[in-house]
1. Here helix-only ellipticity at 222 nm (-39500 (n - 2.57) for each DSSP H run of 4 or more, over all residues; to 500) has been calculated and equals -12500, so which of 1, 2, 3 was it run on?
2. For distance in nm of label points 7 Å out along Cα→Cβ at positions 14 and 190, which of the structures 1, 2, 3 scores highest?
Structure 1
Amino acid sequence: MDQEGIDIALLYPTIGIFWEGWVQEAKLATAYCRAYNRWLVDFCSENRKRLYPVAHISLLDPQGAVEETLRAKKDGCVGVYLSPDMPARGGKHFDDPAFVRFWETVQDLDMPVGFHVIVRDLPSFRDWVRFDASFGLFNFAFLAIDVMAAFTQMLSLGMFEKYPRLKCSVLEAGANWISAWLDRMDHKYRVMASRTPITRKPSEYFYRQCLVSADPDESMTAQVVEHLGADYFIWASDYPHIDASFGVVAELKERLAPLSAAAQRKVLGENAVRFYGLAV
């Protein structure tokens, strides 16, 4: 972190993005999460001013999800990672009554939920996949689709209307798409309002309750930030995953250079401090 110029890190799961969806035993899923969260809190105790744990929570066990969220918050976790994968929550949609207590809990605890890509050999877009070496780029690029789908379902099912203090971060899918997608959502809402359980334009919920994480190698981040506003962007290094590299802070600063100093500070750190309520 010192070498990269990173002051503070929020730690999201790595191994956890592989096992969810395969594990179908609800209590086992919660046990996996609890073991990881306890380990992570211990790991971050090395420097509590610079390392902040984000709890892995499985919705396969709704009651266990509530109990583990409460326990993780007490231990110092500042947010919740959720798999965007349908099998990871037993095929249930986010507005399923089984999850009401969970959404109420993260809202009341002021713990932002975040969706990150998952890696399975049976992805949601598997009908498009051919499992050979020539499909590596296709498979890798499309991992973002699950995150985009989860975020879109949260908006369209009215989760941010039912839970107006719920906060959500959209992770590991890049950020340059968000402007076009919100435009599309707002346009389609105009003709589908009677069949959609929300009372505001989708973009209004995003502005009120969400952040999106930019990747350092995206080429239009400054323009998208300028268009939507600097308050809605954070960034991630993706370390230690396969597409991570060193020098990301310098790269990101170069991308953001056209913005004002105040806007750069927000994207580089101030938004994360505010959104996650970090004690810095």
Structure 2
Amino acid sequence: MLEFYANRGCHGALLLGTTGEGPSFSQAERVRIFEAAAQIQKTYPDFHLFAGTGMPSLDATIQLNRAAFDLGFQGVVVLPPYYYRGATEEGLYQWFAAVIRQSIPADGVLLGYHIPQTSGVALPGSLLARLAADFPVQFGGIKDSSGDLDHTLRTSAALPMQAVMVGNEKLMTQGLMGGAAGTITAAANLISPFLREVYDAHLQGQTAEAAQASASAARSVLDRFSPFPAAVKGLLAELFGLPLWLVRPPLVNFPHAEIEQAAAELKTILNEG
């Protein structure tokens, strides 16, 4: 699967984020998946690996991060502790500071995972600024999956030395123009060539309007087939012949007819792009 991504223009992969159903796996299962994923760097040494971590348990989060870095991962994308949703900003700072001090090596990077509509816990700008000031190297920025362009632009401006990774394909061009560093998104599993074209054009000081339009159209299709894990897994099988991986409860798989419908719409976009 990772070879598939490496050959479609991806700079790397986030393992066990939201689309990868990270919270549905045990610690031991996650480590086994990280071990399997690490093999990709023998063939593609420049393919970056990020581990999706972050659990309500501080100790469990630290252990997962250490395991990922021991395996050669370049970074971790860490959910906030999402059970006590009324935790104070000071409490969140202490939690992230402990994670960084105890599990992020000098050459490693932690990205906070800002997806409040799912985790229930936002990462306030003042918290991010404090982490950036106290850990300017190891705190690498955030994956911003809020879907709010204004939030992405404000965060990018406030954290000029950190990376803000856009979490919605529709915002990629505007995000890059406003200082974002790139994208980590669900639809990238399916349409990464479009996103790579947008990124490469940005590096040349240009925009790839047709590729962005195709990416946005694909995201609009995917938005109608939520939750994403079931849709993406079904579409990877339907469009590209990858194995049909099943989702874990409480998620359920989409009926094949719905996957066929989404695939037909995406094929039109892929063929026209």
Structure 3
Amino acid sequence: MPNVAISTNDVMIKLRDIRKSFGKQDVLQGVSLDIRRGETMVIIGQSGGGKSVILKHMIGLLQPDDGEVSIDGVTISTPKFFDTRTIRKKMGMLFQSGALFDSMDTGENIAFALREHHSELSENQIQDAVTERLKMINLMPEFRTKMPSELSGGMRKRVALARAIALSPEVLLYDEPTTGLDPITSDVINDLILDMQLKLGVTSVVVTHDMVSAFKVADRIAMLYNGKIIEVGTVDEIKNTTDPRVKQFITGKRDLK
């Protein structure tokens, strides 16, 4: 199913024919995708297929070999023509491992971006913001003194999400948010993804191969296969796909005769 053309004003993230290789490995082979303002787009596909590479292009951590990436109308695939710092302040990212700073407690991890980008804030204002972010992920203020090593995998993901929303971003990127978590904790993370979209009005992009998560949080789902987006649709459209490659992936069945 081709991506449906939508108004430019409604597009928050636009990828056009993105190509990326690492050595002799062609990872992205012409990825094109429009992500609407305020929606949750889930990108599915096999492990190692390039889903996380797409996220890194969106936040400017990688530059394409060819093609164009734009965020809110600003082309970021040519770094000399845009302010990386300004664009990244609009974006928050939840990394697969959480990527918390092990030498900082929970509160300092959440406060890190505020200290980096808002030197005008007083210490009281920063601490109030930390408390607010903890409440948004349903953790009590006393968690601010916990070190990452004292937290379970699910708690680390929640704290990493609080850090990702510290600057009140317009875009949230999630890299395999439920990987390594039990089903109950995974569902807590799914609910938080839905909460962030509702409370913050953010545009969300979720990379996952967890179809339970994908079907719960997605407004639309895009399937990455052999370096290209082969289908985009609503949850119902993807569930009822006629494409055997998509059907095989979402059902987990190797033989679909």
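1. Label of the originating structure: 1.
2. Values: 1: 4.7; 2: 1.8; 3: 3.4.
Biggest value here belongs to 1.
Just so you know, all these numbers are worked out from the coordinates, no wet-lab data involved. The shown structure was predicted, so the numbers you read here are calculated from the model rather than taken from an experiment. Cβ atoms are built from the backbone, for glycine too; each structure is taken alone.
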